[in-house]
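In the part that follows, the structures are each spelled out as structure tokens.
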Structure 1
Amino acid sequence: MNPYQAPLAEMKFLLDKVFDAPQTWTSLPAIAENVDMDTAVAIMDEAEKISRDLLHPINRAGDEQGVVHQDDKVITPDGYKEAYNHYAEGGWVGLCGDPELGGMGMPKMLGVLVDEMAYSACNAFTLYGSLTAGAALCINAHGSDELKEKYLPQLYSGEWAGAMDMTEPQAGSDLRGIRTKAVPNADGSYNITGSKIFITGGDHDLTENVIHLVLAKLPDSNGISLFLVPKIKVDDAGTLTEPNGVTVGSIEHKMGLKASSTCVMNYDEAQGYLIGKPNRGLVCMFTMMNYERLAIGIQGLGTSQAAYQMAADYAKERVQGVAAGGSPTGATSDPILVHGDVRRMLLNIRVLTEAGRALSVLTAKQLDIAKYGEGEEKAKASRYVGLLTPVAKAFLSDRGLDAAVTAQQVFGGHGYIRETGIEQLVRDTRIAQIYEGTNGIQAIDFLGRKVTGDNLTALTEFIAECTDNLATLDNVDEADKATVISLFVKLLKVAADINESKLERPALINASAVDFLDAFGHVLYGYFWLLMADKSSTHADPAFTQQKQMLSKFYLTKMLPKAEYHLAQVIAGDASIMDIPEELF
């Protein structure tokens with residue numbers, strides 16, 4: 001199996017030319033003092049080395065060994081602790097963290113590209129740092145100054161890890177049914193008692209402490225509050241003292257991500273501290289969730305890139321059959337790359353992956369402006385974050401599984417056996433469609449809250465901006481621009497029809513949401529491909545320009561028509577789904 005190689009040229013092109021990161025950073029003083037394009041390039045170059053030389057080598061062995069729950073400890077695979085120490089010492093856990101408390105203060109536009117490299121190299125390892133970064137983000141946004149100063153430096157440094165504890169057996173997507181309780185103490189802390197399941201990174205041997213963000217209910221309250229609960233208590237000097245009643249009941253035995261510890265967590269009067277206001281825990285948690293949902297989309301994106309590299313390398317090496325019309329070299333067998341169906345599969349993966357990377361950077365750009373901007377620009381970016389986050393999570397992770405399965409098909413029978421490594425990608429990425437809110441829930445959130453919930457205001461504003469941008473492109477086909485614009489118009493028309501019908505057909509949004517999100521995703525990717533084709537026209541490397549323009553044409557010809565299919569499904573309504581009697585099932 002060839003070592004992972006990050007697509008650095010693609011990443012730098014998106015930052016510098018397509019989304020004009022330098023101008024964005026200059027306009028945001030809190031970021032401008034930390035980063036410029038030279039700094040970003042240096043960080044990406046180093047991240048590529050870390051991903052290739054540190055993370056990728058432990059990927060397969062970690063999957064084969066898995067995590068072990070032994071006595072009261074969770075033990076990660078051989079090499080994980082050493083790799084984690086090196087990773088943490090390099091400052092990667094706190095890359096986008098608050099610099100006043102030990103983070104590096106880098107923008108999310110850069111962070112998503114570093115995350116993609118890490119996920120491509122080793123999905124399971126990357127989750128540990130991702131959850132820690134998300135927990136730190138939530139504490140920084142909603143925690144008291146005392147909690148920030150006490151916990152954030154150790155989280156950013158990677159000395160301690162973070163975990164998000166939401167799900168219970170009877171309360172998965174609907175958290176109103178959680179039973180974990182928080183009883184107030186005289187000193188302002190709370191005793192937390194209950195159990196959680198499916199907690200990624202709930203416990204492990206990578207760090208000396210794990211800081212849990214736990215959703216629980218106060219006495220005589222139906223509201224949900226958020227609490228910081230350390231595995232080991234921390235005194236006022238920041239020193240670890242004694243166990244805090246936080247234990248592992250078991251670890252989950254999963255289809256994939258076997259080196260990532262997914263735990264059942266028990267809390268026996270564990271001491272916790274309120275984050276934010278009482279009964280407003282979900283508001284606090286969703287600050288973290290927006291970033292985590294993007295991170296899980298990037299998990300799918302990283303898988304797509306890794307799958308493409310593996311399959312493309314194999315297609316160039318595997319000799320089987322002869323090209324249609326005869327071998328161009330006169331050989332009795334040709335590399336399978338000459339075959340039309342193999343090329344179709346590889347091109348499908350590649351165009352979806354490169355447009356998906358554009359989606360991740362655009363979403364991150366809006367997160368940066370929403371966090372650091374001011375006035376109407378900040379407000380608009382917040383609207384766009386709400387609109388794009390469920391799409392980034394669902395569309396990227398759906399396409400990630402598609403890419404892994406398609407790449408496995410390129411390998412043929414060799415893709416089904418252990419030695420090639422592609423089957424691990426299929427197993428590892430399957431969960432991305434499920435956790436942090438299933439993709440069906442993401443689609444319902446997108447169509448029901450973000451699109452029709454504000455009577456199409458955010459969607460109309462976003463599409464108008466995309467359409468205006470398309471009008472400025474001088475180096476792409478006018479007919480292609482017209483096609484994408486007409487599909488944007490049709491999306492708005494279909495959304496308006498749903499908005500008008502949703503009271504008469506209350507299940508319409510639920511039954512149509514996935515197809516609407518997929519239609520939006522495919523049209524948005526068409527927009528990205530036109531942007532990339534146009535911006536590549538001035539690239540210093542003519543071969544890069546040619547590739548982008550050819551891939552853009554492939555996407556617009558072969559993939560964009562899927563948007564029409566999904567819109568037709570939405571237009572067909574929900575009657576054929578909801579009018580079927582329950583006894584038929």
Structure 2
Amino acid sequence: MEYSAVNTIWVLVGAALVFFMQAGFAMVETGFTRAKNAGNIIMKNLMDFAIGTPLYWLAGFGMMFGGAGALVGGLDPLVLGDYSSVLPEGVPLPAFLIFQTVFCATAATIVSGAMAERTKFLSYCIYSAIISLVVYPISGHWIWGGGWLSQMGFHDFAGSTAVHMVGGMAALAGAKILGPRIGKYDKDGKPKAILGHSLTLGALGVFILWFCWFGFNGCSTVSMTGAETIFSAGNIFVTTNLAAATSTVATMIITWVRYGKPDISMTLNGSLAGLVAITAGCDAVDPSGAFFIGLIASFVVVFGIEFVDRVLKIDDPVGAIGVHGLCGATGTILTGVFAKYLVDEAGKPLGLLYGGGFHFLGVEVLGVVTVAVYVLALMSVVFLTIKHTIGLRAGAEEEIRGLDVTEHGISSSYADFMPSTASSVTSVMPPVDLGEVPVEAAVTVEAMPLEKVEQAKEAKITKVDIVTNASKFEELKNAMALIGVTGMTVTNVLGCGIQKGSAGYYRGVAVEPHLLPKMQVEIVVSKVPVETVIETAKKVLYTGHVGDGKIFLYNVENVVKIRTGEEGYDALQDE
């Protein structure tokens with residue numbers, strides 16, 4: 001067999017891009033969940049690929065593409081099985097193997113997001129292995145390996161069903177059997193928003209996935225020779241991008257109308273929804289078809305995620321079921337409607353919209369339903385078996401503390417790079433060089449009874465506690481410096497007044513407005529008049545709207561400066 005350098009390079013570039021999607025999924029899932037589970041999620045995404053690679057090489061590839069043998073990595077296919085009928089023209093077996101391996105890993109990693117924050121790590125590794133070893137290869141054989149669906153004319157060019165819906169349906173079964181996170185639903189079954197800790201990471205993941213999707217879809221031509229193939233590759237890039245962009249804009253508008261504000265995380269899901277939906281027919285539709293597929297996907301992802309969350313009561317932290325399961329199925333079915341470049345023997349387009357009739361559309365529906373039922377049934381057996389043997393879910397205490405510390409023995413995945421916002425206490429004013437005082441010269445509280453300390457002045461000491469919006473802090477700090485306040489303690493806090501704050505939404509679920517982010521500024525004064533501090537703060541912080549904050553005053557009995565042992569008024573002076 002003669003190999004084509006161009007085709008082989010194209011396939012290998014696609015394999016590299018699809019592999020990098022693992023980073024994208026990891027960032028999306030980490031960002032959309034809480035910081036206490038970040039390391040656990042990274043570990044699961046890593047192990048999806050690491051466990052799945054040898055298993056898919058060992059047996060999955062042979063099962064999927066009908067080879068007589070199992071061990072095919074880097075060996076002559078004639079030794080262990082004949083794969084010549086499925087190998088792309090001019091592409092050697094090892095290149096095709098790695099290309100298919102990264103697709104398998106994508107299907108397996110989708111599940112982790114829906115089952116995040118409460119799944120035992122060992123159990124996760126086991127069911128991830130089963131997906132790569134058995135679940136994905138069997139349905140993949142039906143669709144891409146010459147199986148019965150492909151013989152019927154089922155078309156799923158790059159995997160809306162074969163990859164994404166398989167992962168989404170496995171996620172549906174797993175999340176249902178696993179149960180919701182603690183605190184997700186109240187006693188009446190009403191969902192509560194559990195915010196992800198970093199939309200920045202989530203957005204980074206979406207951008208990575210969007211970029212890599214050009215390899216996921218575009219390189220699935222597995223060839224870049226011949227005018228027809230080159231045109232198809234260009235069209236695939238256009239349809240892939242257009243569907244994603246359309247879905248993104250439409251999702252933003254839908255959430256803006258429904259929630260009063262454009263929801264960031266749902267809009268990010270909208271981007272992925274368009275990418276998933278177009279994957280099946282990216283080669284078969286023209287740009288106008290891609291536009292409508294992306295538009296429809298936006299409605300499916302918003303209302304689908306709401307349906308899963310509110311009606312089915314299934315806790316899916318990242319929206320994987322809606323994005324991959326529902327939009328994967330929708331995109332595959334819509335291929336039967338909008339297929340323009342997929343033609344029959346007479347050269348007539350197969351899409352319903354172009355006069356192709358209902359036969360091709362019916363085949364697409366049949367394939368989607370069959371694969372969905374197969375995955376739900378098989379994975380339900382897998383999850384229930386794990387649940388009743390080694391256990392599927394982490395314990396309540398482990399879940400509350402976070403899987404990073406309980407499963408992996410780390411207190412935080414961020415170490416010193418991300419201070420906790422719940423207890424962030426910093427000295428705002430720059431330190432003043434007052435000279436060093438030797439330890440033996442410093443007067444400790446124990447060494448000097450209070451009655452022996454002579455205060456330089458009799459003055460009232462007052463603590464001024466200001467709780468306000470963080471956006472006003474810089475103005476407040478500068479104003480305090482102008483009136484002679486040279487020190488303060490600042491803490492990021494969560495709280496609310498009697499007004500409860502304004503209502504907000506996260507992924508379509510109302511966020512309880514009981515705890516809102518605020519800045520607490522503590523100032524202890526004696527030399528500067530308290531009235532001056534209060535009036536200055538009021539002038540700076542006043543907007544006339546709910547949420548300006550409050551000022552609390554406390555009498556301070558005494559102050560002790562640890563460095564020198566000075567007390568009272570003198571302890572507050574740094575001249």
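Just so it is clear, none of the values below were taken in a lab; they were calculated from the coordinates. Everything numeric here is computed off the predicted structure, so don't read it as measured data. Cβ atoms are built from the backbone, for glycine too; each structure is taken alone.
Taking 54, 18, 12 as the value of semi-axes √(5λ) of the Cα gyration tensor in Å, for residues 212-355 alone derived from one of the structures shown (1, 2), identify that structure.
Only one of 1, 2 returns 54, 18, 12 for semi-axes √(5λ) of the Cα gyration tensor in Å, for residues 212-355 alone, namely 1.
Quick check for you: by distance in nm of label points 7 Å out along Cα→Cβ at positions 20 and 564, which of 1, 2 is greatest?
Structure 2 comes out on top.
On mean count of other Cβ atoms within 10 Å over residues 100-107, which of the structures labelled 1, 2 is highest? Write out the running numbers ahead of the final one.
Details: 1: 19.8; 2: 26.0.
When mean count of other Cβ atoms within 10 Å over residues 100-107 is computed for each of 1, 2, structure 2 gives the biggest number.
Can you tell which of 1, 2 yields -17500 when helix-only ellipticity at 222 nm (-39500 (n - 2.57) for each DSSP H run of 4 or more, over all residues; to 500) is derived from it? Walk me through the intermediate numbers first.
Numbers: 1: -17500; 2: -15500.
Computed on structure 1.
Thinking of 1, 2, which structure, once Cα extents along the principal axes in Å is computed, gives back 102, 49, 49?
Answer by label: 2.
Identify the structure, out of 1, 2, from whose coordinates relative contact order in percent (Cα under 8 Å, 6 or more apart) was calculated to give 12.
That value comes from structure 1.
Kindly point out which one of 1, 2 the value 14.4, 45 was derived from, the read-out being Rg and Dmax of the Cα atoms in Å, for residues 164-259 alone.
1
Work out the source of 2.5 here, i.e. which of 1, 2 gives that when distance in nm of label points 7 Å out along Cα→Cβ at positions 172 and 292 is computed.
It traces back to 2.
Given a value of 0.20 for FRET efficiency 1/(1 + (r/R0)^6) of positions 52 and 460 (r between Cβ atoms, R0 = 35 Å, to 0.05), calculated from one of 1, 2, which structure does it belong to?
Structure 1 accounts for this read-out.
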